[in-house]
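Take a look at these structures.
Derivation of every value follows stated rules applied to the coordinates shown; laboratory data play no part. Please read these numbers as outputs of a predicted model, since none were measured by experiment. Cβ atoms are built from the backbone, for glycine too; each structure is taken alone.
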Structure P
Amino acid sequence: MKNILLIVASVALLAITACNSNKTLSSTESNEIMKNKEAINAFYGKALSVNNQTRPTQILSPLFGEGYKSSSSTSSKGPDQLMGQVEFFWKIIPDLKWEPQEILNDGDSYIVRSIATGTPNGDFMGLPTDGTKSFQIMTIDVHKMKDGKFLSTHHVEDWTTAMQQLKPANSGAVSDKEADETMNVAMGFMGAMTGGDMEKMKSFMHEEMVWHNEGDSSLPWIGLWEGKKLILEKFLPLFGENFQTLKWESEDAISGGDTAAFFGQMQGLLTNSNQKTDEFAWALRVKVKDGKVILWNWFEDSYEVSKAYHNK
């Protein structure tokens, strides 16, 4: 399917090139194109590509138009969700580069064909990596733009190829069956938690389970919670007293070997301040051992949660 999408996008590139070759631009149109291409260069060179001078949110915030959405074949993200995902990529892929190879334009549409490269260090889309293997993939984005701002983006990235390039040499020893069992355990625990079935939750928890919440350490539930007993007796009651989940959606799920990864969106109410968060992106890494969850590593927009908690 990805190859078909890439072929279709390539045909579109040729059509637009042919269209533009016979078009004479006014000075106003030329200025508009220049502003939009400057924004595109900042998007890829200063936000998607890791560097020492900028941060993704700093660059992207002023570039998004009202109602901006970034859409793939399976989901869409608003500005906050996209910036959170890019910040996460910076953390796990310290040498990430996203380099445009072609920028083609027809009216307010800009097609950007890029090469993305990087060397992940950590669990990347459910695949354990240690910073010794890199990926290089093609990506294609179609942006709607006006006055140097992004109105919408439709994107295709060849992550399947990236996963193949990052697999360890002995990855063939990891069976599909193990990955399926890992996903079943992770989903079972998640379903019990969502449904408030405490007894079922307990049945999925390893005695040595670690619950690790990344984020602002001033929040009382953030940090490392080690052991099933501590999680049940201290962490879960503490979290429940402080945070009420208003929305929780999982959009993507990936598993490989003993590890599963989930990505989604949520919104919550901080009970101490009675403040709601805006909707934000989350990511989750789960490890399974002996048919039980042994690691629950949670990543969220800690700034958004902290802001609501401290009533800022």
Structure Q
Amino acid sequence: MESTWTKAALPILEEARLAVGPEAVERLHVKTPWRHFAVTARQFIFLFGCGAALWFVTHPLLVAPLAAILGLTVFNFTVLLHEQLHQLIFARPHPRWHRFLGQLYAFWSGISAAQFTRWHLDHHRHLGSSTLDPKRHHLSPKINARWLKLLYFTPALFFIYFRAAARETATYDEALRRKIARERWVSIGGHLAIQAALVVFGGWGVWLRVYALPVGVFFPPAFALNRLGQHYAIKTDDPAGWTTWVAGSWFWDFIYLHSDYHLEHHLFPSVPCYHLPELQRRLVPFHERHGLRRWSYGGLFWGYIVRNRAPHTHWPG
């Protein structure tokens, strides 16, 4: 099936390359493995450090921020998985390490690496289509109601996401469906084992602090806010604006591991995340030439919830 995005955006992609410049484009595509693994190390420091602290800490004023960091860390493993599926880690092929890292990163959020990879690459191929893009077709709310949109910021997200993934997975070939099922059972079994160990060795209070609060309470808003910065406020009449332009900053770069540069990523999907800030700076004239609006996450939340703007539409200022 022909790529919806490529068919619509070929002139746009060439214009973007010229705006960045051929020498810069080549340099920004260079992969530096140590930079990726430095972030991976940070992830595990936060994961086990916050988990260990929450085992002992019981004061609410300390539990809440530690649980928030841990929930965000769990979400950010999907960002590392995103780098893996686009093969943005190694300068040269390392198939075994590549497969291992995909399974490692997928495990912590309880998803299948194979499902996420197929889902996400189909999203890239069919950006702009309301039916072929699986994220838009299955995951975006179909009713523009505040109560429904707010559910994505709650534990209801897990039911919404896995229901959407199951619907899309049902369209895959049998071999891929079996692989996805195996990976999901490994993730589910692993998460159940972690929870059982927390209850047996620490009690229900430890389980609540180390697992339930980070994953159940803080993971969903991290996911939902990040998704607001992807394709909800767009220009429907211009492929250059089919992705939301979010203003990058050191704060959101740290919080979301550079996944706040979603527009730049769709224009140059083979650029590693740590080069996206420079890429955005070079693309500012291109964005402005196409009349794109620069958004903050606060502005997106205000428009989406308070003003009740519909997803995947043009949002007036």
As an exercise: distance in nm of label points 7 Å out along Cα→Cβ at positions 234 and 266, calculated from one structure in P, Q, equals 0.5. Which structure is it? Q
Here FRET efficiency 1/(1 + (r/R0)^6) of positions 106 and 162 (r between Cβ atoms, R0 = 30 Å, to 0.05) was calculated and came to 0.55; which of the structures P, Q was it taken from? P
Highest-scoring label, criterion being relative contact order in percent (Cα under 8 Å, 6 or more apart), among P, Q: Q
Hey, semi-axes √(5λ) of the Cα gyration tensor in Å, for residues 138-177 alone derived from one of P, Q reads 25, 11, 4; which structure? Q
For which of P, Q does helix-only ellipticity at 222 nm (-39500 (n - 2.57) for each DSSP H run of 4 or more, over all residues; to 500), calculated from the coordinates, equal -10000? P
Using mean count of other Cβ atoms within 10 Å over residues 50-57 for the comparison, can you identify which of P, Q gives the largest number? Q
Could you figure out which one of P, Q the value 21.7, 72 for Rg and Dmax of the Cα atoms in Å was computed from? P
Of structures P, Q, which gives 1.00 when FRET efficiency 1/(1 + (r/R0)^6) of positions 186 and 282 (r between Cβ atoms, R0 = 30 Å, to 0.05) is computed from the coordinates? P
